[in-house]
Structure formats: C-alpha cells, structure tokens
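Please treat every number below as a calculation from the coordinates, not as lab data. Remember, predicted model here, so these are calculated numbers, not experimental data. Cβ atoms are built from the backbone, for glycine too; each structure is taken alone.
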Structure I
Amino acid sequence: MEKQTFGAVEAYAYQDIIPTASEAHSIPIFTNGEGDTIPYQQSTDRLLLASKGMKKVYLSWTEKLPIFQSSTNIHLGKIQGDTTVSLQTEKRPEALIKPVRPMYYQAEGPMWENDVIAFRTYWDQRNGFDIFGKRTSSMILDQVGKEENYHELQSWGMDILKVGNSLGAGAIGIKIGEEVFRLGDTAEEQFRVLHEGPLYSSFELLYKGWQVKDRTYNVSRVISIYKGLSGYISSITVDGLQGDESLVTGMVNLHNKEFFQKTINDQEVLYTFDAQAEMDKYLGMAVSAPATQVVAVGNIEALTSEISDSWYMELRFPKEQQPITYTFWADWELREGGVKDKISFEGLLTTQLEEMP
C-alpha cells in the first residue's frame, strides 16, 4: 500500500487501512509491537499515523475514541479586555491596516506550531512571517505573550527572527517583469481553520482585492503543519492572473551573507545557516519547491522590489489556477536536538525531503 511521510507522520489512503466490514462501525486503535497506542488522525480521505520508523503496526477495535496529546496547534487569539478568545474564523477589521497598540490580536495575528517549531504572521499590511524557536515539544502558542515578553528567552523559547521589510520566514510577493510587489494591504482578509488535530493542522488565509498596478488579485493561502516536520507547507492560489506573473517567496538575510542551493528528491532547495537568530544563535532556514517550477533564486536587491534584505525563490504559476506549493523549513540550535552546524542542517533537509511526496 502507498504511504506518504511528513515529519513524524505517515499518511495512507483511509480505505487501504480501515476495512468496510462490520468492524468499521467500531473505533480503530493502532498499537506497536510493545502494545503502546499509536496516535492517529483521520483527515478527509487520509489516515495519519505517528508510526514513522515502526516495522509493524497492529489494528484492533475499541468502543471509545482514544485521546491523544496534541502535536500541532493553530491559534488566533482575539484580545478582549483581560481575556483572549481563540477563533476558528475571523474577518480582519478594516481598521487593522497598520500595526496598532495595544495589540488587537495576541502576538499580532494567526500563529501555528508543532512539536519542534512555531510561526506567526503579522495580520496587517506588513503580512510578515516570523519564527518562534521552541525549547519544548508542548503546545505553547495559546499562552505566548500573555504574561511575558516573547522577544526575551523564556522557558518555552522565544521570537527568534528579525523580519523588518524582508520576506522573513516565507512571506510572498508577486513578480511582474523585473518588479516585485509585496503582498501588503488588501480590501479584505479572512482567516479560517480547516483541520486541527494531534498530528496535522491546516488553515486558510484569504486576501481579497490586492491591487498591483492596474491589476486586482485574490489570493488563497493554505498553510499545513505536521508533527515532527521542521517547517510548514504553503499552497497558494491566485485569481486574476494575466499570464506574465510569477510568485516570489524566500527568507530574511539581515544576518547572513550567503545562501546555498541544492536539489533533493526533485525539490529545489534554497537555504542558509548562520548565527542569524536573536541572541546570535544558529538558525537554519530553507525554502523547497518542485524543481520544475523554480525560475530563479538570488538576492532580492538585484530586482526592483518593495521587499528588501531577502534571499528569494521565484516560482512559476501552474496552468488552470492550480496551487503553487512550497515548504518553508527552520531549525534553531536551542531546540532540544536542534542542529548546530550547516552539515547537520543539510542532513535534516535531506532526510525529511527524501521521505516527502
């Protein structure tokens, strides 16, 4: 049977694992050879198992759904007085175009995490993408910033990236000719959680009415995160394309002087490794995308751009409004087991990319 691997998660077609006999009316439970229960999650027509590295998995049946510790989390916290309400859907207020103080949303916008890394986006005209380095496998975003300064090292970790006017941790722009335009303010922005479970979570950011020159685009960005994956997967669909555009993404280069490039499992990889995190700690960052879609990589300063201080990857839009999909990777030296040199980061990328579809 065919499987796909994302970090610590193996994905199977649901019908390949769960029989259609009468037992299917009960609840499946999976165990390893020692009898330990294996966390799992059903997502649409897929069955996700935290079974990476296991030679055998045993299926049995139960009447009560097991409760698994969560290893992924999506959080948009709306601040209401002394409390914060976690939202599943939200339309960004029109007044929230520029950053406001006090903050309207916890940590300025949507956040997502797994057991190894966490991210956030500034939900205003900056649309920047930032990284929280983690020192724990527990889910921490629901509490981040409530009673402490996340720009200072905490027991759980900290905000580790200086973003500025850059692409940060995988922000996007659109390229027309030799000009690059940042995804900035739009007429309307929406957030909605699509899936949220112990092994896999995803959400959509919808940007309507993005004005670029005399053109108007609508952008759907679906972000997915899996247990054990050292990053997130981004699938982007743009409505209103005229055929001469390409997508630009990448990473900040404020604190490093060179990027590296290689091909792994038919994926083109743009990556850096340097003492580029806050407190001068080592951080590896990378963007990977199908090599057939990559047009160019380089320094954004070589282009006429609203974006600065970035290494970029230019991606060709597929035909017929199919999404562009790429993965943004990050690993921080202070994470338990975090990489501390370039060779180790390359090994992490190679191991995880060779397992992914």
Structure II
Amino acid sequence: MNPDADSCLGLCRFHDGTVYSLDVFSPEEYNINVDTGYRGYRKRGGRVEPEEQDPSSRGIILVTGSHDQTISMASIQRVHSKEDGYTVKATKTATLSGHTSDVYALEVLPEIYTADGTTRVGHLLSAGDYTLRTWDLEKKTLRSTFSGHTGYIACIKIRGKRAFSGSWDTTIRSWNLETGKAMHVFKGHTNIVNCLDVTNTDLFSGSWDQTIIQWSRSTGDPVQSFRGHTDGVQCLQVFEDNLYSGSMDKTIRVWSIATGKLIRTMKGHMAGIECLHVVDGVCFTGSYDKTVRCFNVDTGECIRLFEGHTDGIYCIKYYDGLLFSGSGDKSVRVWDASFLQIAAKKSIFWCCSLDTTK
C-alpha cells in the first residue's frame, strides 16, 4: 500500500472487479476471534517482549464485496513513523466464495445466537445474487443462505435480530436472524430498491423510482413518502432527527423525519451520488465523479475533497479517524479523516455550493 494522494494513507487491491460494498470493524467489539495482524514487540535488557498495545495501532478488519462475486477479508494497521506521522498497512487474510453474482451489500453481524441459544448465527451478512448469506469469519466458511427474492439484492440492513433486504424485484423483505425465516414483504416501490436504513420503529427505503418511503416495522404499512429527487435514490441514512439521501441527480438532500419536509439540498458533485455516511457532524459522500466529499451537516458547506480514485465510488465508511472508499477502479483507498470534525465546526474549507431554496 503506497499513499499517492493528499490524505490517502493506503491503497488496497484485493479484487478483480468493482468494489461495491465494505464494512470495517474491531474484532474485540464484535467478539470475533480473528487475527488482526497486530505484532507489538520491543527489546528490553537483551530480551524481546510483547509491547503494550497502543490503541491507535491495534488492527481492525476490512471486509469488501465485489463484482468478481467474492468477499475479501483484510487486516488494517496504522504504521507510525516520526517523519510522516503514519500510513496504513493492509494484509489480505481470506477470500469468501459462494455468491453467483456481484456482492452488492454486506454488514458485520452483532452477537446473535440461534433460537435454541447454542450457536452464533454468523459474523457477516452479505447479499448480491437472489440470496442473503451468513459467514463464519473465524472458520472462513458459509453458515447459511436465505432465499425469497426474485431479483438481485441491492442492499441490506441489520437491526437487532432482524435483517432487511431491498431488491431489484422492487420489494423489501425482513428476516429473523435467529431462525433464518422470512418475516414480512414490504411492497410499494415501482422500481429497484437501492438503499435502506432502519430504526427501532421504522424502515426507510430509497429507489430508482425517485422516492423514499418510510414504513412502520410493526404493521408493514407506509408512513410517509419523501419526494423531491429527480433521479434514482442511491443511498440514505437516518441521523438523529433527520434523513439524508443521495441521488443520481447529483444532490444530497436533508429531510425532517417529523414533518417530511426538505431542510436543505447540498451540491458539489459532478455526477450521481452512490453512497454516504453521516457521522460526527459531517456527511461523507461518494460519487460517480470519482471523488469523495465531506459536508458540514449544519451549514451544508463542503469542507473537504478527496481525490485519487480513477473510477466511480460505490461505498464508503468512516471508522476511528479513517475513511474507507471502494471504487469501480477495483481498489479501496484509506484516507486520513481524523481532523474533519474540527474542520467542520470551523468551516475552514469551502468547495461546493449550497442550495436551500428547493
């Protein structure tokens, strides 16, 4: 991994096709016994002893899904130096195979056990063909397969013991992760369901039909629709009291969930927006224009531009001061995002327009 752009700490190439999905996690946080690659030793009195672990140097795990129909697993470590601060080292540890089409979505599973309480349901949920699959990341094996959709699955979301999947068949399905059984089918969209987010009470879905629907999880009925995008809705996220959505119309829109009204429209990308992640007062967005941008969620100003990918960006995630982005150029880039919360408050960079009139 060789950084070759401002703020880029490393470049990972583990796939033979577009990287459509990724997740990042700490094995300790999810109680998963996998090797992070951390090896801390020091010489003391002529002996080599284990070094006390610096929290910023502990390994984390990156999992990615691709057009090549595989899932890659890699350990990520910060490598410190006095001259350059630090870079990032990535080591591929496994390839998971089984899907028969692009792996469009994946998410690390919380610690859930089967209905009899004896076996963990798995460590990772993935989707992309007509199925959802759970994987054991410790044994690097497939655990189970959920079937029911009649089209490719474009997105998944986990909430507690439930998983939700959106499909090219225009429906959303919910699944009981303890039993593997299908629970409910949500019908209402008229085109591909591209993105989902879930709260304790509601489900939110975005579609190529240009709409976002809020559903009641308890009844399965629509609560309200959010209309305003002029092209397909590719990504969305609930954050606090608002809903953030990105579209092929090149805009990010911020909605009040309570009223259903548009709060603001953020602009700056030169092509459709495929992914977003809202965290710590900022909204990261990835676009077909090959860039990642970071917006201040309070003002709508773009405070940072990340350039280096040579194709569109399909997935992003912020984790512990690092930003991960997956692209059609078959790579994942790791960016230094540790300063962005401070920068967002000060609004020290400006690179995009803000439109609050629409």
Practice prompt. Output the label of whichever structure in I, II has the greatest value of mean count of other Cβ atoms within 10 Å over residues 137-144.
Written response: I
Discussion item. Going by distance in nm of label points 7 Å out along Cα→Cβ at positions 17 and 257, which of structures I, II comes out largest?
Written reply: I
